[in-house]
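*Asks:* Okay, got some structures for you below.
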Structure 1
């Protein structure tokens, strides 16, 4: 058995990420976002996805006729994304940081999904991201995102270790929660077989939970009005929800 030292997030696990997330109903996320786009009377079929990862949602939107742009810090994740989109015609992928990016054009819809914003561990970084989004978004556009709540990271993830089997892939997830910072630290260990050998891949991730009032205040400071909903609903969010959806528009 060969073991790798702990890698930065979304490096070694990139080729296996889709198998790890095989339980996620991505089509339902895309359909929910499409409904918001239609309710916003946005006719232009173009979407820019921050922290696009392996591009599952980009691929689904492309299949539905959208022009797609994706940004991610991880070159490994973008490589998987590029391979997925190669058969879908034109697309644009950017290796960059969602706290500091610049588009050559403004877009009507920007998304940031699957708790990617929770990876920003400081309020100042979250505000920087919101400001970059505002600069890239058309005046009548919409910013749609989700975030894990403090309750989710503290009470569901907590200080627990568990195993998962996803399409034959064994993974071990070890969580610890810092109540002073509202930060969850996660060590992911994958047991992978390649060419008759077993490899152990390890990554370290951190997410911060933000009170809903803080999210709304930072969006307001960045020039947005925002509604926060329980995940994939239009029911107003509460701190007792595990995941919330945000729909933000420029003031």
Structure 2
């Protein structure tokens, strides 16, 4: 059974029902260990006290909040539990929004929402209400030492929950301004035609992490003492004639579509 991330209730008006959250996704990567170059032994992380100039055990460490330079208030886990808000055990839904209304830039992490045993009816009813009204629920939940605003939505006969960033967590200063250059109506028509030709259903299983596969191949080759060959990088140059580039793109896209169609047949 997967590890429970959060356990509590969803509160919907006067209706509440118990649920559990499970992680919906986790990034995969090739994990490297830090080694001593001299003898390739593992490097151990050491907790170190700067004042006493010596390493200390993890059991000697406490949490402290710096109120001013070198002045701390120590807080322990039991104290944090005492001041946890009601959202630590109950997700209170405070509004509904149209599906697609929340910009994906606010999405942080995703979780599966599972009903507890013998309480499937209110879960199923809530799911059906969201599906039929094409609405998503906005609620608040406290977990992982902070309170989150969350979006709950239906997905393939189940509920999914997404924690959302707060507006002040978005990097607004990094936002890019729209270019001032103008384009012609014909260029827009060609661009729309190219978009139309490349439009297809989304099948996530057809995508894979080429970088991770290349790292795994690199490790395998080094194990066997074989030569490493460099991956060729495409040569890209700024577009000089936009109309010509769009026309060629349409032609190549059309040819590629016919080839894929023949292979499928």
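*Asks:* Going by relative contact order in percent (Cα under 8 Å, 6 or more apart), which of structures 1, 2 comes out largest?
*Replies:* Working: 1: 21; 2: 16.
Between 1, 2, the highest calculated value is found for 1.
*Asks:* One of 1, 2 was used to compute FRET efficiency 1/(1 + (r/R0)^6) of positions 155 and 195 (r between Cβ atoms, R0 = 35 Å, to 0.05), and the answer was 0.25. Which one was it?
*Replies:* Numbers: 1: 0.25; 2: 0.85.
Derived from the structure labelled 1.
*Asks:* Can you rank 1, 2 by distance in nm of label points 7 Å out along Cα→Cβ at positions 35 and 211 and just name the one with the largest value? Intermediate results must be reported in sequence, preceding the final value.
*Replies:* Values: 1: 3.0; 2: 2.3.
Ranking 1, 2 on distance in nm of label points 7 Å out along Cα→Cβ at positions 35 and 211, first place is 1.
*Asks:* Given structures 1, 2, which gives the highest value for distance in nm of label points 7 Å out along Cα→Cβ at positions 107 and 179? All intermediate terms of the calculation are to be shown ahead of the outcome.
*Replies:* Values: 1: 4.0; 2: 2.7.
For this comparison of distance in nm of label points 7 Å out along Cα→Cβ at positions 107 and 179, the top structure is 1.
*Asks:* Computing mean count of other Cβ atoms within 10 Å over residues 19-26 for each of 1, 2, which one ends up highest? Kindly include the intermediate steps, with their values, before the conclusion.
*Replies:* Working: 1: 12.5; 2: 15.2.
When mean count of other Cβ atoms within 10 Å over residues 19-26 is computed for each of 1, 2, structure 2 gives the biggest number.
*Asks:* I have 0.80 for FRET efficiency 1/(1 + (r/R0)^6) of positions 91 and 187 (r between Cβ atoms, R0 = 41 Å, to 0.05), calculated from one of the structures 1, 2. Which structure is it? Each step should come with its number before you reach the end.
*Replies:* Details: 1: 0.80; 2: 0.25.
Derived from the structure labelled 1.
*Asks:* Looking at structures 1, 2, which one was volume of the Cα convex hull per residue in Å³ calculated from, given that it came out as 124? The partial results should precede the final answer.
*Replies:* On the way: 1: 124; 2: 320.
Matching structure: 1.
Laboratory data are not the source of any read-out in this text; all were calculated from the coordinates shown. Note that the coordinates shown come from a computational prediction; the quantities given were computed from them, not determined experimentally. Cβ atoms are built from the backbone, for glycine too; each structure is taken alone.
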